[in-house]
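Input: structures, listed below.
Taken together, the values in this text are just the output of simple stated rules run on the coordinates, not laboratory data. On a predicted model such as this, the values are computed, not experimentally measured, just so you know. Cβ atoms are built from the backbone, for glycine too; each structure is taken alone.
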Structure I
Amino acid sequence: MNAVLTIATTRPRPVRRGGLVITAAAIFLAAAILASLAMGPVYIAPGNVVGTIMDALAGARPSEPTAVRDAVVVLDIRLPRTVLAMLVGGGLAVAGAVLQGIFRNPLADPGLVGVSPGAALAAVLWIIFGSAVAGYLPGPLASLGLPLAAFLGGLVTIVLLYRIATRDGRTSVVMLLFAGIALGAMAAAGTGLAVFVASDQQLREFTFWTLGSLGGASWPKVAAAAPLILVLVVGSHWLARGLDALALGEAEAFHVGVNTERLKRVAIVLVAAGVGASVAVSGVIGFVGLVVPHLLRLSAGPSHGRLLIGCALLGGGLLIASDIVARTVVSPAELPLGVVTAILGAPYFLYLVQRNRAALGG
């Protein structure tokens, strides 16, 4: 009886803790959004930010010069950038969680395993040669050429990675890292070769792809990227039960009714879609998909139902906070966003490698 009572009283604790973590992530995201809209070369008080957004939702037009300025800065400049950072950060974090679940190790990340560089290479090739191809495509498809190219580049890379790193249903961590590094290096080499045939304008755009930035954020970019990223974020929740079962092993997942091969195929397509769209609008931003899922596993537990929700919230908030640092720490200049996330994420990656050195053969 005592044992039963002990189990009954201790079982809900992880659920409550997971709920508290998700609530904290949502609060952090809301605070990051408000700070992003308020901070910049022109500081706008948080109360004025909220008032500007409420007036816009009500259809009211400001008449005072200060109110007009606030409306332009908040609604036309900072809000699309903040929404894009939220989408990209949440998408990359969810993609990292899905990859880690599929490969069953905490070191998988869209950037580290070459998916982001592969998507960036395809996007760069579209920048150079897309104008020659777009004329043969239907209008709507041609307008989405850049995110679709990045999606296909990410898809090809992740399929190659999975085939190289997996043998007899088992994924080698060492092969995963080595193959990811090799694929990323090949993609970077392809991007380097593209430099020789690029114009000066295209060369300036290459800097955007290699370092990552949200400086060109606009509502059309948000509209182009949001559908593919939301497909990943929303669709991944249908995979949560399968990813939980897969953590026990492919044979065990199959015996509880999970079609593991279909799970992998759907996960690969979703990750390629989300990462490709993210790279298309923000360039290569690393370590978000590595750090966020691992932090949430430590604090909220391994259940993918909670993990994926937390990744969408915390990933979005973390990238918004990183973007605030990128555009304010050396104002009026702007740091590349990929540099900021690398400064934050690279030490944590070394910590993960040290912690998993036994699995890596060290």
Structure II
Amino acid sequence: MVSALISILVLGCLVIVHEAGHLVVARLAGVRILRFSIGFGPRLLTWTRGYTEYAVSAIPLGGYVKMAGEQRSEQSHEPWEYLSKPISVRALIVFAGPFVNYLAAVLSLWVVFVLGYPELLPVVGKTTAGMPAEAAGLTTGDRIAEVNGQPVATWDEMTEIIYDSAEKPLTFIISRGTESRSVTITPTPKTITDPLGHERRVGLIGVSPSGEFESRRLGPVESFTRTITQQNEWAVQTMVGLWSVVTGKLSMRDSVTGPIGIVYLTSEAARMGIVPLLFLTSLFSLSLAIFNLFPIPILDGGHLFFMAIEQLRGRPVSINVQERSAQVSFVLLMTLVAIICVNDVSRFGLLDKVMKLFGK
């Protein structure tokens, strides 16, 4: 229960951070904020400070910032109104939300690398019958220290060398207890399909990890460099993955997680400790930033899309078109969220877990 509450708090913080980005930049631009809401729908709790009403609303699927003069029907052409500002200023206000989520993702992952993150060690758990590793005499507990003269500190480092060396003899330095020995192993070629549906020809020797981990810490500067590299990789993987879902190469059921799944995964990470929780928080915050930049009318990307059209045409898109497109996209998005939530319940076996809980 505590881990579930922590996960909900973390997700709530990501929403607050996102909306706070809009609020801060809007205020810096001289725009008056009328309402700052966490959640949508009926307001459960409200309080007012200055011109701004702060609210906690019933539907916890995001939030919003309501600015003065945000709708043309409400505009009175005052200098503190949103639509009185140039397109460039309005675009900065809209972009601020996803950008702050990106910054939150960077900060969370940077802390993970500074505190220390678990790395899987290159220790053999078991070998596969008939594969080169077994033929070379590798056995459970062997630690692979070097491959072709390259020291390997992690399982991933070792795997990448083997993957890139199909049918090429490799010299392994194996540590077994207090002894070390050298063996030559030639990886067997195999075509595999990665999680994004891409085929790749790799080399395999037939070993699986023992599951031994070691905490690895990086300095502040190295952590920052590693963080940016990892964030860029995640961003590319997210975009490619979503495109694969759209084109049917990946199943949405197995590759897309909604609010229920996010709460479940975050609660599981919370049970494991602060580092796994921050790691997952970083991933979700980056995903939130990317998702909000999609050109869907009710999202920040949709607003930026309409601004781009306004800049090109020299006049804004009609209110009727914006309202209709927002209504349609809201219905479609909520339908998609409902489908994903049902998939999450099935995918993570949540119904069985709830039944067992009540059974006790």
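Across the set I, II, mean count of other Cβ atoms within 10 Å over residues 180-187 reaches its highest value in structure I. With mean projected area of the Cα convex hull in nm² computed over the structures I, II, the top value is the one for II, the highest of the group. Calculated for structures I, II, mean count of other Cβ atoms within 10 Å over residues 92-99 is largest in I. With distance in nm of label points 7 Å out along Cα→Cβ at positions 204 and 332 computed over the structures I, II, the top value is the one for II, the highest of the group.
For which of I, II does Rg and Dmax of the Cα atoms in Å, for residues 164-235 alone, calculated from the coordinates, equal 17.2, 44? Source structure: II. Of structures I, II, which gives -25000 when helix-only ellipticity at 222 nm (-39500 (n - 2.57) for each DSSP H run of 4 or more, over all residues; to 500) is computed from the coordinates? Only structure I yields this read-out. A value of 19.1 for mean count of other Cβ atoms within 10 Å over residues 212-219, calculated from one of I, II, originates in structure I.
Which structure, out of I, II, was relative contact order in percent (Cα under 8 Å, 6 or more apart) derived from, given a value of 30? The correct label is I.
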